[in-house]
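Asks: Next up, some structures in structure tokens.
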Structure 1
Amino acid sequence: MPISHHSHDQSPPSEDAATTESAPRLSDAVERGGSASDVGLHDAVLSGWFQNETSELFRGLSVGSDDVVVDVGCGDGGSILFCARMGARAIAIDLDPDTLAKTKAKLDEIHPGRHETHVADASALPLPDAFATRIICTEVLEHVNDPQKVLSELFRIGRPGALYLLSVPDALQENMQKHVAPPLYFQKPNHIRIVEREQFSQWVVEAGLIVEQQTSYGFFWSIWWALFWACDVDLEHPNHPALDHWTAAWRAILNSPKGQSLKDNLDRFMPKSQVIVARKP
């Protein structure tokens with residue numbers, strides 16, 4: 001039951017820029033003509049991710065030195081590294097030992113002595129009850145055999161009052177990907193289910209959590225991935241005129257007077273991901 005972020009999961013964006021750049025510098029990079037990663041990250045910051053000035057990993061979920069943060073399915077570490085830089089005790093968990101080793105190396109550099117890592121399954125976490133004040137589980141539930149069991153484990157390890165940051169790919173764009181993505185996109189160890197918006201919040205409530213907010217973001221990535229499959233390029237170096245033109249078009253939209261409004265509307269219509277911030281009673 002894999003719980004690592006796979007290459008097509010773009011939530012949240014790359015950890016290095018996300019945890020070292022502030023929003024104004026990101027904006028400058030976008031205006032200069034950044035890559036898809038730069039533009040996607042700037043787009044994510046506009047949606048509420050990585051709010052350095054308020055120490056919020058996502059709008060409504062602040063992180064500080066008193067917090068114990070567990071990231072289940074941490075992948076390349078984008079979220080947990082941000083939390084570590086905010087001074088929190090950081091626990092990274094992933095099923096892929098190679099991915100986790102890379103995240104551990106980054107944590108060793110920025111947060112020595114205040115972190116730990118575990119190779120573990122999301123449905124059986126090696127942590128005690130009521131352990132964490134912040135629990136992160138992004139782009140994981142679509143991969144696992146039993147999402148409700150995973151959510152019950154997340155509930156178990158949270159302290160009373162703990163905040164949760166959860167996300168899944170949005171159903172509308174996932175159904176679009178059915179028409180353009182290769183079959184492996186919807187095969188293990190990748191996505192094995194499409195989660196409807198109401199189903200997502202229902203799972204969270206049934207796990208015993210209180211939904212504080214449910215929102216969405218990432219229209220940019222929904223279109224980018226739909227184009228990517230047709231371009232036949234390496235994901236590590238996705239250079240193709242179609243992808244470059246789409247990135248340039250979205251950059252121009254974000255820099256336009258009505259850009260934020262258009263982005264917000266399209267993010268509501270066909271986002272890459274649904275995001276829930278929840279609280280344990």
Structure 2
Amino acid sequence: MHGDEAAGRSTFATRTAVVTGAGADRGIGQAVVRAYAQAGWAVVALDLDASAAEAVAARVADEFGVATHGGGIDVGDESAVRSALARVGERIEDGRLPPIGALANIAGITSPIAFLDSTLEQWERVMRVNATGTYLVTKEVLPGMLERGFGRIVNMSSVSAQRGGGVFGKVAYSSAKAAVLGFTKALARELGASGVTVNAVTPGAVDTNIRVGSTDEQEAAIARDIPLGRIASTREVADVIVFLSSDAASYIQGATIDINGGSHLH
């Protein structure tokens with residue numbers, strides 16, 4: 001059954017969670033979509049690969065019986081972001097989805113290129129997807145949250161922003177993810193007691209495909225550097241994001257939640 005068709009059998013979801021970067025099979029975004037659905041949220045899966053996002057939405061609808069929608073989005077392109085969220089808005093207006101209650105800005109790319117070997121084009125691409133993408137999607141979703149007096153925004157940063165790299169991403173990635181932390185704190189302060197919270201998570205090494213090109217030896221070395229002795233699962237990250245979106249997290253505002261197995265202690 002297609003995700004939109006599942007709306008008829010979903011009677012308990014009162015809020016929709018929007019997740020960007022949801023298409024990759026081993027990605028954090030897909031794990032977040034599944035965790036939200038398992039917790040009873042309706043979910044919107046968005047990804048640069050529209051067909052992958054649609055497939056994720058359909059699988060989640062079948063498995064959990066919640067209303068879903070999958071679609072394409074280029075988070076770094078303002079018109080593409082507006083179009084993607086307009087389609088979500090149409091489904092809310094006609095009752096196929098409940099109002100948006102949470103936004104998880106997961107879409108991101110890394111860059112293992114050393115600073116002096118990098119180009120301006122590479123720098124701008126990493127910043128556009130990670131930092132500008134977070135800005136654009138949040139700006140599109142936030143007005144509705146403020147109007148309803150409720151919202152949970154969770155932004156994906158990285159331990160690389162705190163450590164200055166040291167996992168896989170180099171200067172561009174660490175800079176972009178540090179920008180996400182500054183964005184999170186400033187927006188949280190600006191929104192104050194509006195009913196909308198804004199928080200960030202800073203995962204360390206996670207079992208995904210983001211470290212494209214890393215060898216088994218490199219992966220083993222990363223795990224040895226973690227006090228818990230292993231790389232995180234995507235579900236371990238997803239569960240924290242869903243918690244930050246819950247009513248139980250209503251007094252957490254502007255926080256940075258570390259999910260790094262002790263690899264960065266501060």
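Asks: Quick check: 22, 11, 5 is what I get for semi-axes √(5λ) of the Cα gyration tensor in Å, for residues 50-89 alone, calculated from one of 1, 2. Which structure matches? If you can, show how the numbers build up before the last one.
Replies: Details: 1: 15, 11, 8; 2: 22, 11, 5.
Label of the source structure: 2.
Asks: Okay, next question. 3.2 is what came out when distance in nm of label points 7 Å out along Cα→Cβ at positions 66 and 186 was calculated for one structure; which of 1, 2 is it?
Replies: On the way: 1: 4.7; 2: 3.2.
Comparing all candidates, it corresponds to 2.
Asks: Of the structures labelled 1, 2, which one yields 0.4 when distance in nm of label points 7 Å out along Cα→Cβ at positions 162 and 202 is computed from its coordinates? Let's see the in-between values first.
Replies: Working: 1: 2.6; 2: 0.4.
Computing distance in nm of label points 7 Å out along Cα→Cβ at positions 162 and 202 on every structure in 1, 2 gives 0.4 only for 2.
Where a number appears in this text, it was derived from the coordinates with a stated rule and is not lab data. No experiment lies behind these values; they were computed from the predicted model shown. Cβ atoms are built from the backbone, for glycine too; each structure is taken alone.
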